[in-house]
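The next part holds the structures, each set out as structure tokens.
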Structure P
């Protein structure tokens with residue numbers, strides 16, 4: 001039985017991808033944002049929204065399917081590999097063209113294999129790839145979280161407490177204002193720093209699948225979560241958004257926003273539904289190719305136009321290229337993975 005697609009989560013996924021694109025493009029053109037600016041929060045916590053959505057979506061799809069058997073886990077792994085790796089390879093290999101440091105081919109191998117997320121999560125060859133390394137770590141742990149959520153909820157909530165303690169350790173101990181940029185990047189990109197967000201998505205599915213919110217309640221929660229991004233007082237540099245209670249508040253806002261979209265039961269009109277759905281479907285490609293397209297248009301020196309126009313052209317090109325990659329490369333490999341599952345006689349687990 002195929003799980004019903006959650007279009008509301010597609011909307012949010014697409015909005016987050018577009019927000020991160022706008023954040024990067026505007027900061028690369030106009031300079032870094034400070035912690036008190038809304039776009040700084042979008043840049044940092046748009047990725048956090050991805051993590052929560054990832055856990056929630058996987059819970060929704062696999063709660064009644066995944067078993068702790070070789071065939072079931074192989075089915076899950078094949079689907080994830082054929083969904084994630086093609087764009088990961090494309091982004092990594094394309095990023096090497098613009099990489100301005102000496103290339104360590106061992107690191108390239110770690111990136112192409114996906115193992116960088118486990119060992120060298122801060123060594124990548126294009127902006128944004130680090131988060132895919134995080135996701136691959138989370139996928140490895142997902143069966144444990146899901147199966148405990150199904151079989152022994154007490155064990156699941158104990159795992160959530162462990163993830164929360166680790167999250168707090170990074171918030172209050174490991175990361176601190178004034179730390180070096182190199183160490184900030186390494187700690188922020190660490191999968192353990194973000195595991196709680198992914199696990200929170202699973203927890204939303206477990207706790208709220210059969211819980212309904214009225215439309216106005218969902219809207220109020222969405223506005224509250226976004227309001228925290230706009231009005232919650234934080235000043236200073238990016239690191240100030242990533243430490244202490246600030247990290248707790250913004251992490252909570254991501255969970256609330258994802259919960260409210262998950263339970264949002266109002267059907268959007270076609271003029272909104274169609275573009276938001278398409279953007280959500282293409283969000284993975286949009287997220288990974290946007291730094292490469294920016295460099296191609298504004299960083300290569302081939303096109304001599306004012307940066308603001310180049311930025312707008314790059315945004316449009318990113319959306320078009322991202323959608324075309326989804327329709328061609330991504331969907332082709334998804335079908336190829338499904339064919340492999342059928343050949344291995346795993347299709348009854350799909």
Structure Q
């Protein structure tokens with residue numbers, strides 16, 4: 001049995017750091033990314049999320065529930081191996097340290113639900129079934145229904161945003177609860193997992209569709225929505241949970257690869273969405289973190305080790321390692337533990 005189907009994860013996901021110049025510049029990432037998430041590390045500036053389905057200059061922000069804005073000096077163009085930015089402080093403030101997280105989809109799709117009998121609400125977007133990633137766009141109908149995600153597998157993690165209105169970023173995660181289809185998390189907030197049928201209509205996603213109620217999170221009549229959907233790929237991505245031990249010699253989480261990027265959220269109580277990556281902190285022990293739900297600059301002290309086969313918590317912080325608390329995580333690989341040809345990952 002193959003160890004992985006993706007020997008080089010950087011083809012599909014890459015983190016890049018750069019310094020803002022307060023004008024215009026082109027950032028080289030090495031991939032033609034379709035979802036780009038940018039955060040100013042130095043200043044208390046909100047994040048900027050951009051994707052090729054909505055188009056350049058169309059910005060959403062993970063730390064608040066605001067609708068989409070057209071910001072002409074933000075991300076101005078998607079390129080074949082990077083992107084271009086204008087002078088907006090979120091993406092290019094002069095002399096500030098910036099980070100971008102970049103995912104590749106790349107294959108366009110359209111689903112006419114009445115013609116294909118897949119779902120009940122039309123959808124379109126961009127997908128990469130090899131990497132288990134889809135960007136999906138649809139217009140709400142105001143009635144409970146189902147939407148094609150085009151992953152080819154059951155999504156284990158997805159986030160949804162109403163583009164035109166002030167509504168929370170709704171998050172589904174397969175480990176948020178024993179019955180995750182009954183629960184929701186909110187990327188722009190810090191609340192525990194909440195019993196909320198308004199996200200998934202208390203219905204688990206399938207290999208072809210996800211479910212919606214008539215609510216604001218994903219299906220308000222005539223409103224447009226965007227969603228980012230992920231299924232696990234062995235050796236490349238993992239979406240699981242762990243229990244904290246409240247110790248600086250903390251819990252070890254096996255992923256089956258050396259992580260490039262990890263986001264952690266406590267589901268059993270209130271806490272922030274903590275983001276770590278291998279470019280801002282290239283050596284263990286890693287201390288530099290950002291928060292998805294807050295515009296604060298980069299902080300230090302939520303200590304991690306990225307290992308060849310997973311990650312280990314190295315602080316007793318409530319945000320990542322409270323004793324007995326339950327956490328979910330989303331992780332993408334720098335290298336698989338072992339490639340398909342038997343080459344093992346090296347230590348940091």
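No value in this document is a laboratory result; all are computed from the given coordinates. These numbers were taken from a predicted model, which means no experiment stands behind them. Cβ atoms are built from the backbone, for glycine too; each structure is taken alone.
Given that Cα Rg over 2.2 N^0.38 Å, derived from a single structure, equals 0.97, which label among P, Q identifies that structure? Intermediate values should be presented prior to the final figure.
On the way: P: 0.97; Q: 0.93.
Among P, Q, the structure yielding 0.97 for Cα Rg over 2.2 N^0.38 Å is P.
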Label whose coordinates, when helix-only ellipticity at 222 nm (-39500 (n - 2.57) for each DSSP H run of 4 or more, over all residues; to 500) is calculated, return -24000 (choices P, Q): P
If you work out relative contact order in percent (Cα under 8 Å, 6 or more apart) for P, Q, which one comes out largest? P
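Among P, Q, considering only distance in nm of label points 7 Å out along Cα→Cβ at positions 245 and 285, which has the greatest calculated value?
Working: P: 4.5; Q: 1.5.
Between P, Q, the highest calculated value is found for P.
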Of the structures labelled P, Q, which one yields 0.95 when FRET efficiency 1/(1 + (r/R0)^6) of positions 157 and 325 (r between Cβ atoms, R0 = 35 Å, to 0.05) is computed from its coordinates? Q
If Cα Rg over 2.2 N^0.38 Å, for residues 21-84 alone comes out at 1.68 when worked out from the coordinates, which of P, Q was used? P
